[in-house]
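Okay, got some structures for you below.
Bear in mind these aren't lab numbers, they're just calculated from the coordinates by the rules spelled out. Being a predicted model, the structure only gives us computed values, none of them experimental. Cβ atoms are built from the backbone, for glycine too; each structure is taken alone.
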Structure I
Amino acid sequence: MTPTKTNAARFLDSLGIPYEIREYEVDPEEFSALIVAEKIGLPAEQVFKTLLCLTHEREHVFAVVPGDAELDFKKLAQAAETRKTEMVSLKEVQPLTGYVRGGVTVFGAKKNFPVFVDETVGLFDVVSVSAGTRGVQVVLSPADYLRASKATVADLTKEKAGPSAPPSTRYARSGSAQDDKL
């Protein structure tokens, strides 16, 4: 079977960036990044979800965070140098990005919105992001992801437990609505 060639894959091809396509069976009712991670055989902290957000100034930005973490809107606002940020409504996602819920990626999006990626991206040899369609992920090196996305690296996720908790608790499942926005 020939891997699906998506706009995101074509975008990476145009930059000469090596990647691997991993396809998985889609459950129409399931959007969890944790399920995607399981299906493609990577730990959830290596499968990054792309969230479209809105700043206080009504500008759009992408926040890219590990699949098992929850976006901290205050940290995103600080990274984006704005007063506050929030998720865009689901009905706005496709018109703004060209991608459907569960298939959003910064690669080949309709507009080049600023990209902010969680600092944990650098902890891994490879990371996975949506390839622009549900059921298809792109696996590539963090350095190549950062180069292709022109992302700003920042601490973007909520801490799972108090200050005395070990760093690994940061990656515990959040159970938030963000879990379904891969």
Structure II
Amino acid sequence: MNDIQKLKTTKNCKGCLLVGADLSEADLNGVNLNEANLMGADLSHAYLFQSFLVQANLSVAALIGTDLSNSDIRNADFRESDLERADLSEADLSGADLRWANLKKADLRWADLYRAKLSGVDLSYANLTGADLSEANLNGANLRKANLSRADLRGSNLTDTNLADADLTDAIWGDNNKFYKNMDFEV
């Protein structure tokens, strides 16, 4: 049985090799893809609600409109992936590498992004209400018109971050934020 058949049949594909696989619109809710290699895979509009992708490689993958809500995605690699309009609400992305990813209009409400690598990421128009961004690296990120209300930004690096027109209502700031250099709050 190849890894795609194994994934669809058993929903347990820990460590599977799925490089470039076409899993668009697949129903994979609750699947175990811990440590799987999905580099360059197409998971657009797939359903991965309450799934496990701990330490999975999803770099340069297409995840447009994908439902990853309530999933465990700790320490996963999403570098340069397209997650536009993806649902990552209440997902655990702590320690995840999302550098240069597209998260435009993504739903990250109450997501755990503690110590996530978010430099150069596009989070414009994203909903980060209540998200934990403590100690995250957002250096050079685009948060234009993002909703950061009630987000925890303690200890995060916001150097060169674009926060123009962002909603920062009741955001939690700490004394050790690194953000005063070149931060853009203006239209």
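General observations
- Entry that produces 29 once relative contact order in percent (Cα under 8 Å, 6 or more apart) is calculated, selected from I, II: I
- Rg and Dmax of the Cα atoms in Å from the coordinates reads 16.1, 55; which among I, II: II
- Each of I, II could give helix-only ellipticity at 222 nm (-39500 (n - 2.57) for each DSSP H run of 4 or more, over all residues; to 500), but the derived value -6000 comes from I.
- For the set I, II, ranking by mean count of other Cβ atoms within 10 Å over residues 106-113 places II highest.
- When distance in nm of label points 7 Å out along Cα→Cβ at positions 82 and 130 is computed for each of I, II, the one that comes out at 3.1 is II.
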